[in-house]
1. When distance in nm of label points 7 Å out along Cα→Cβ at positions 76 and 252 is calculated, the result is 4.8; to which of the structures I, II, III does this value belong?
2. Here helix-only ellipticity at 222 nm (-39500 (n - 2.57) for each DSSP H run of 4 or more, over all residues; to 500) was calculated and came to -15000; which of the structures I, II, III was it taken from?
3. Rank structures I, II, III by volume of the Cα convex hull per residue in Å³, for residues 60-187 alone and report only the one at the top, that is, the highest.
4. I have 20 for relative contact order in percent (Cα under 8 Å, 6 or more apart), calculated from one of the structures I, II, III. Which structure is it?
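Coordinate-derived values only; no laboratory data. Quick caveat, the model's predicted, so the values are computed rather than measured. Cβ atoms are built from the backbone, for glycine too; each structure is taken alone.
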Structure I
Amino acid sequence: MSINWFPGHMHKARKEIAEVMPQVDIIIEMLDARIPFSSENPLVPQLRRGTPCIKVLNKADLADPALTARWVAHFDSQSGIKAIPISQQNPEQIRALLQLCNEMLPERNLDIRGARAMIMGIPNVGKSTLINTLAGRTIAKTGNEAGVTKMQQRIKLDNNVILTDTPGFLWPKLSPPTCGYRLAVTGAIKDTVFDYADIAMFAADYLLKAYPDAVMQRFGLTELPENDLALMDAIGQKRGAMRKGGIVDLEKAGSILITELRAGNLGPITLETPEMVSQEQIDAKAEEAAKAKEKAEREAERKRKAARKYR
């Protein structure tokens, strides 16, 4: 199944960001440290062009620290980009962003005019909470769901930084398809767009391969389930997510797994690596090329049949 979510206000947000971008000195792009690639909007490079960018890997306390370090190195190797991991439990990490904004504009006289920053990111990645911490007061509305911020606003911060807040937005087609699943698993997509059983099976398959010990410990298992369905059955039986006849309710078991994962109850977990997503991109491009070729062949055959018919 393909997961996509691009409501009207996201299309509007993208247009408004493009209009304001020429006035922006530096971009702060919020990423989810558990899914740095999947939460990185591919439209941002088109919008920012050469504007310096700070990639903020938020929720680093929920992510695997070893993999976070690899993702930071991956982003730092790109021109005009600086990556930093933060936890919203550590306000000092967040406040350091203001100084970093100024440091990334060494040729500007910031005493004459302060840095004009824009914060961007996918829904539910923590932008509003970060803004409130930087401002030292409640300015942006927060909520543990996707799509809370609906319009731009400008905020004057310390260090003479003017920050433009923008609504969280995704992109029309989530590719590779696994990106959509990881976004759903971490809560960036409204729960009404998917069913828990589907994304939980995806998460279960990955967790069994990447974090088997964490899975066994959290759910009190003595043996590692052999596959995703077996893990879901084990969770259902352990947590009482059962239907009549002793059958596991996969929807309830899936909800349990996703809720535990989002809350960090399985420990620090990252759902993707640079090497993994690189291969996924290659595979996705090959699949798209194959589909395009097949479509072209069908169209050519249709035209040949039409030509023969009207001779």
Structure II
Amino acid sequence: MKIRLVQNGIITEIEDIEETTTPPVNGFYWIHAAPFDLDILQPLFGLHHLAVEDCIDEEEQRPKLQNYDDHYFMVINGITFHNHDIFLREINIFLGSSTIITVTKQEAPEFTTMLSIIREKEVNRPDAFLYYLVDQIVDRYFDVTEKIEDLLENLEEQILMHTKKSHLDQIIGLRSEILYARKMLVPQRDLIDALHKKELPLIQPYLRKYFGDIVEDASKIVESFEAFRDLIGNLREAYQAALAGRANDIMRVFTALTTIFMPLTIVTGIYGMNFDVMPELRSPYGYYIVLGCMAAIGTTMFVIFKKKDWL
């Protein structure tokens, strides 16, 4: 657990948790904790037991905003994209009048960025801290959407150039990842919209318009993932069409080769019959004449099929 006193962008590390029970004259306390630290924080700050259970619960919580007597509880998801997998990191936030508590099960890169933002923007209130944190979380989604767009474009090119069975595995994997993320994006947009539209005493009114800008960004992200879902469907159709075209090309080649060898098979079948009297059977050049005719027939048919682009 890390405890920081934030005063006009100046960050001071605090060792004694008891100091945070008294509101600072200027600034606020930012407490970054792990779920097991809530055993200490809950009685000190009167955190609602339902919110604490949500933080500890192993199941993923959907983004939401809950208004309790003297604090708000929020669940929001950060995002990373690595090796074609989307990872959502649950970030739990308790917002009070002079304290903000962030609880995560794993490290979140947004908090490293927040340290520099606090200093640069001279943050002095917990609601302003919340605004910059939510803004950072949403901005990271744009980085992920760009990576997914590039991946889908490259996958489409590979499918059109040379279809492989592994492409179908990638399509199915991406589809499940996109649907998984999209399931969390809509309630997350609604959460930010609530911060924009609701009258919340712990959030200054002037910040509401700033949250409105984040709502627009969150809506664009939802639209991007909707488009990704449609693109994945198009990629699957392209994969199936490419496979069908490849199968047709193979069948066309086999058909052309079969057609070329059919007359040659007839000739060899005729001259393979055991009759005493047959044309050119006793001729010293009969064998070469027949081979020449077969070669001419095969070559002629090959040239014809090549001109018609059947081979």
Structure III
Amino acid sequence: MSATVMKTGEKPAATALIATTEEPKKSPKHYRGFVAGVFSGIAKLSVGHPFDTVKVRLQTTDKSHFRGPVDCLLQTIRKEGFRGLYKGATPPLVGWMFMDSIMLGSLSMYRRLLNDSVFNPPRLGETQGKLPILGHATAGIMAGWTVSFIAAPVEHIKARLQVQYAADKSKRLYSGPIDCLQKIYRGHGVRGVYHGLSATLLFRTFFCFWWGTYDLFTRQLQKHTDLSAPSINFWAGGLSAQVFWLTSYPSDVVKQRIMTDPLGEGRQFPRWRDAAKAVWRENGWRGYWRGFAPCFLRAFPANAMALVAFEGVMRALPE
């Protein structure tokens, strides 16, 4: 009788063991990064667009127009009102929601793919290692190239709207983003809309510095501080964004010159190097850093809040 009881008692244990060992591994929910990226884009635009307007105006005008970032800010508010700082905000509001969704969603996917396929392939019975900094940097480049195909037309339209200085709307070439898109497409087709794509791809290659240092700062803050997760996201996001702009800013200046160059007659920069030479010829090495102050000031708060929003939503969504 006791033997019979023992056998019946053993059966569930054996079944539980089989169920544990054969339980399929949960597939990752890739949508999380794309959803969280939408909230990142909204946060980034709300904080950063006024800084961006000042940056673009300084990048695309000569010294006689504005004495510096403060003069540009004051002139814009005085002549166009506070709304002038948000001129051209509609394309990035919609665009950055998509852009950050694609960038951060693809970044999450590339991180996982690189870790599983290259850096730490899963092995039976072993705990999988974390993606190294090189992997995060590589994923950053891949995500930057991926999002460039959305970013190029959005930034192209945004730049052309931002350099319209007339306060009277009737005197502007473009009445808004849709009008700008339609006129560019009618006059120059898809190639006109994607004007500056190669410069955008080059600029976003520097994402390797952003996402590589974001991982580095995150690890160091986790190791050496008692900060909460949102605080770590804030500081790592802000600091890594500043590293990114320190390394990429000259390429952004050239990109903006290309995107605001006339598309038809009067075109000055048929190639990237033509725009780069023009910047050097006009202002020397300082020309590559014109407008850097508002950009650098914007980089920390805008991207810090964007990363807090992104990581917060990632934690809130089910894995």
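1. Details: I: 4.8; II: 5.6; III: 1.3.
This figure was derived from I.
2. On the way: I: -15000; II: -21500; III: -25000.
So the calculation was done on I.
3. Values: I: 134; II: 110; III: 161.
When volume of the Cα convex hull per residue in Å³, for residues 60-187 alone is calculated for I, II, III, structure III comes out on top.
4. Numbers: I: 20; II: 15; III: 26.
Derived from the structure labelled I.
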